[in-house]
Structure I
Amino acid sequence: MRQGHTSLRINDQVEVIAGKDKGRVGKLLKINRDNNRAIVERINMIVKHQKPVDASQPGQRIDLEASIHISNLMLVCPECTETVRTGKKLLEDGNKVRLCKGCGATIESSKN
């Protein structure tokens with residue numbers, strides 16, 4: 001399987017553009033580039049039933065985020081707060097930055 005290419009980075013604000021959570025916005029938590037899938041905070045929630053580890057502990061239901069295909073996600077520009085396509089720009093100091101195709105602002109990856 002071919003490895004995918006995306007301009008999305010961890011901690012980006014993304015909007016779901018297809019599927020059951022269409023229109024919802026969340027923070028990108030994890031990207032699996034091998035499978036072209038990503039995990040977004042509070043998006044595509046599933047319930048996992050966990051068996052008890054021993055007799056003194058009961059079983060439980062755990063709410064988890066399931067992965068979503070990256071083609072169903074679109075970046076939200078922090079400047080214009082719109083879902084946008086991105087481009088790349090080479091700065092004078094040799095660094096590459098992402099560029100918002102809507103407003104032209106550079107998109108910095110937040111390191112939270």
Structure II
Amino acid sequence: MHNSSGCPTSDPVSNGDAWLSQWVPRILQSAAYRDGGAIFIVWDESEDDGQPSGMIALSPAAKGGGYSNSIHYTHSSMLRTLQEIFDVGPLLCDAADAADLSDLFRAFP
């Protein structure tokens with residue numbers, strides 16, 4: 001949340017936390033999520049330019065248990081993954097060269 005336009009406070013972190021605390025539980029309880037869905041919470045940038053930014057993937061199909069790997073992902077990895085899940089092509093921009101997020105899941109389309 002880059003700015004506070006339309007948000008309850010001028011603190012973007014607080015606004016993001018409030019939004020997530022309201023919507024993530026609703027999504028987790030939905031049939032769509034329970035039936036192979038996923039939630040991706042993605043930071044769009046790091047505090048220091050050039051440093052890794054964060055991402056949390058929640059899914060019944062995720063490997064879980066604190067799984068992590070050393071694969072280099074980019075925002076294009078997210079784009080590629082969504083294009084693969086929804087079978088949309090051709091792969092756009094850098095998505096064609098990016099690693100998809102399939103390693104984070106036990107099953108992947």
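We did not get these values from a lab; they are worked out from the coordinates using the rules stated. These numbers were taken from a predicted model, which means no experiment stands behind them. Cβ atoms are built from the backbone, for glycine too; each structure is taken alone.
Which of I, II yields 1.3 for distance in nm of label points 7 Å out along Cα→Cβ at positions 28 and 68, as computed?
Going label by label, the one that fits is I.
When relative contact order in percent (Cα under 8 Å, 6 or more apart) is calculated, the result is 22; to which of the structures I, II does this value belong?
I
Thinking of I, II, which structure, once distance in nm of label points 7 Å out along Cα→Cβ at positions 20 and 36 is computed, gives back 2.2?
Details: I: 2.2; II: 2.7.
The read-out was computed on structure I.
I, II: which one has distance in nm of label points 7 Å out along Cα→Cβ at positions 12 and 92, as calculated, at 2.8?
Only structure I yields this read-out.
Quick check on the output: 0.05 is FRET efficiency 1/(1 + (r/R0)^6) of positions 60 and 100 (r between Cβ atoms, R0 = 25 Å, to 0.05), derived from one of I, II. Which one produced it?
I
Which of I, II yields -0.51, -0.80, -1.24, -1.35 for log10 I(q)/I(0) by the Debye sum over Cα atoms at q = 0.12, 0.15, 0.20, 0.23 Å⁻¹, as computed?
Source structure: II.
When helix-only ellipticity at 222 nm (-39500 (n - 2.57) for each DSSP H run of 4 or more, over all residues; to 500) is calculated, the result is 0; to which of the structures I, II does this value belong?
Matching structure: I.
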